[in-house]
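Each structure below appears as structure tokens.
Where a number appears in this text, it was derived from the coordinates with a stated rule and is not lab data. Here the structure is a predicted model, which means the values were calculated and not measured. Cβ atoms are built from the backbone, for glycine too; each structure is taken alone.
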Structure I
Amino acid sequence: MHDPNQNHLLAALLDAEFDRLAPHLELIPMLLGDVLYESGGKLRHVYFPTSSIVSLHYVLENGSSSEIAGVGHEGVLGISLFMGGDTTPSRAVVQTGGHGYRLSSQILMEEFNRAGPVMRLLLRYTQALITQMSQTAVCNRHHSVEQQLCRWLLLTLDRLPTNELTMTQELIASMLGVRREGVTEAAGKLQACGFIRYRRGHITVLDRAGLEGKVCECYGVVKSEVARLLSDVRRR
């Protein structure tokens, strides 16, 4: 059963704002590996994930990249649109397949420019996303691959209804911007501790509390900031 209210931002809208947007929301499948935005591309739509997770990557000239943030049912893709530009410097790739709702950029901007509840909600979410980007940059520079992997696993789990993740070590390495060997070693340590089970591109989290005991403070900072900014918004 698909419902726009599975996305927390859409669920937080007042009835009047939701009723204006609802006829324009288009349910779409978001398949693993789908590219929603390319770096520098014009933003014709914004996306509200429900059961999918999208990874934002910064791509270098040589083609290498690393994840700068993830967006799931708590957020929206396309903040560059209402922050003053119609293109994005990052690449948006579906990390976990599922569904989401697509909305025309024009419709969103018409609502944003009313300078009412939708604008305030989107700006608060943007602050939470900037916190995630900033903390990711610090984490990638100062913390071990094992800590980074724990952070990434926990943030992904928070956006899923299950403890099962479909993800190869190559993709995780690309997300974190590290060598695959580093991910293999870190995953091996977590598996030896009994926190996860990894096989053939599938990761099962067996002990979430164990991961929370290993993770750096970056996970808690991001989670608490999202909660602080969005916890008091109205749920339908």
Structure II
Amino acid sequence: MAEVPAFRRVLLKLSGEALMGDDAYGINRAMLQAIVAEIAGVAALGVEIAVVIGGGNIFRGVAAGAAGMDRVAADYMGMLATVMNALALQDEMRRSGLSCRVQSALNIEQVCEPYIRGKAVRYLEEGKIVVFGAGTGNPFFTTDTAAALRGAEIGAEIVLKATKVDGVYTADPMKDPRARRYARVSFDEAIGKNLKVMDATALALCRDRKLPINVFSIFKPGAFKRVVLGQDEGTLVHC
């Protein structure tokens, strides 16, 4: 029986740290290949995929700002790190036979296209994967917020946040063996209990746009595909 996806168009939020694998920093080639293989499996279902990538494996603007660097300068450096990760994703996708376009919120035309909503939507309709770099293009906004914003702009049906853990828990599962995974949680509950699904700005935007979020583990083989197929995987945050 053919597998029928539950969603036509999705926005995948990848942290930069996901690309590190077991390394302390940078891009782990094996992890990059594994993530692209997961994306390819979902693309084979005919699902339109957009990706927002972070840059924490290379540079974290918040941390540098806290250490005394000018926060605006640090955030712009972090945005450039996300573009580096986006280009790495694009290169590996091409090696895997996937058609991919990178669009940046900062103009770096020698390297990638500027973000243009209409072109991004057209690429998705053509079956291309679109990777959004440079966050929102503005300091003080996280890539979580960029994911919520781009997801709303392109008409994604769900934002899929890929993390190190397989969902949202009542406590840190690494520290508390009694921690329980939520299968479903409302936006208001996630915000009220400070469950750290995404930052408050991203959560509020998704809630206002009635754009659900699913939090799952990118390190769990097949999890991305199971979420897209509508199976019980990760934690669904909904209105």
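Figure out for me which of the structures I, II the number -13000 belongs to, where helix-only ellipticity at 222 nm (-39500 (n - 2.57) for each DSSP H run of 4 or more, over all residues; to 500) was derived from the coordinates. Clearly, the read-out refers to I.
When distance in nm of label points 7 Å out along Cα→Cβ at positions 6 and 110 is worked out for each of I, II, structure II gives the greatest result.
Given 2.9 as the derived value for distance in nm of label points 7 Å out along Cα→Cβ at positions 38 and 182, which of the supplied structures I, II does it correspond to? So the calculation was done on I. If semi-axes √(5λ) of the Cα gyration tensor in Å is calculated from each of I, II, which structure is the one that comes out at 24, 23, 18? Answer by label: II. If you line up I, II by distance in nm of label points 7 Å out along Cα→Cβ at positions 46 and 118, the top spot, with the largest value, goes to II. Computing distance in nm of label points 7 Å out along Cα→Cβ at positions 94 and 150 for each of I, II, which one ends up highest? The maximum falls on structure I.
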